[in-house]
Structure I
Amino acid sequence: MTRDVTLEQMQHWLLHYADQIEQEQATLTRLDAAIGDADHGVNMQHGAEKMRAKINDLTDCHDIDVFLRTIAMTLISSIGGAAGPLYGVFFLRASKEAGPGDVISLDRLAQMFQVGLESIQQRGHARLGDKTMVDALAPAVEALRLATDAGQSTTEALAVASEAAEAGMLATIDMEAKKGRASYLGPRSIGHQDPGATSAYLLVASAAATLGN
């Protein structure tokens, strides 16, 4: 039973995430058009393109912390709007938790997700139920921790986390937005899936598809 994650798997994770963002760009744009600026899809796609190029250039990188820190800086500089700093701080804080080396344990990965989520909440001041990316990430982080503590494999734990992230994403449909531009709509934001929660779900789903294999 595998409970380790390698640098190579981390690279595959974020390349897969870039692919998913590009495939779902139109969906992210449509969701954001309903309650935001209609730019989340374009902004995330731009970040995905820059991230893929950076990963392909990092042939001499041998440490997970350096890799994730580089990804963080790339996303901060390339994704417009609020998403760039939020995804950037997630990976920046995760990189510090990862430390040097090309292999981390599943326990360490779960902690990386935890501190990444906390950093997003500190920067964006969002809580569970505010109709943001936190609504997908928070349940995923909790599910990942519980599965990890229960002794499940990396594949099993991340599958549970992905399911929790999807449920959290779908739950935003019935929420009234409390943060961001969507909050200006008040009750009219109800009935629309949050685009940030959607791109966050894709991040967790991509981890489930790659890190356990």
Structure II
Amino acid sequence: MNTLDFSVILERWPELLQGTIATLGLALAGMALAMVIGVLGVAIRRSGNRLGAAIVVGFVEIIRNTPFLVQIFFIFFALPLAGVRLNPTTTSIIALGLNGGAYAIEIIRGGVESIPRGQTEAGMALGLHQGEIFRIIILRPALRAIYPSLCSQFILLTLTTSICTSISAFELTQVAQRIDGDTFRSFEVYFTVTAIYLVLSWMIMGLLAFIGSRAFSYPTR
């Protein structure tokens, strides 16, 4: 019976730390891109442009009904046939952003549609143009309402970064696989990686909660 030996974790800790930082970078970059896609997608759907709205709907349906692994493989392996070649890190960020963006569009759309039409009409009566109405009167209250749902989706996106190892992107799971292959200490390696992902998720939840408290808090006198 093999005995547990976590000394390998101490020896390779710098690599695990680098992998953790890389995972955090992928997650935050993917979240930022997903948020941009989510807001733009909702804005296009509400713009009255039928072609643009149809493209957004098609994008959401394709992304939400196909596996993330297939999406990242398509970007990394299929796009080079069209002359578009991306490195693993860039591919991972784009894939994470597109995947998270599709879900963000639906979450934000639900929040936007919950805003009473009377508020939009009030904005028009005040002489605000459509961009100001969407940004000030619709988007901000909607984001406040659906912020917890967005946070949950972004935590899931953080954990999805582990799939990026399938294209050899440098992140925590890829580092763990390399250490496991070198040491054959699977339990110790993946026990530690599980704990790191747990702490990473808590950290991001705390960061998102802080951002939410600053961005969407009601003013006090």
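Couple of notes before you dig in:
- Relative contact order in percent (Cα under 8 Å, 6 or more apart) from the coordinates reads 30; which among I, II: II
- When Cα extents along the principal axes in Å is computed for each of I, II, the one that comes out at 75, 54, 24 is II.
- Computed 2.6 for distance in nm of label points 7 Å out along Cα→Cβ at positions 122 and 146 - originating structure among I, II: I
We did not get these values from a lab; they are worked out from the coordinates using the rules stated. Keep in mind that this is a model prediction, so the values were computed, not measured. Cβ atoms are built from the backbone, for glycine too; each structure is taken alone.
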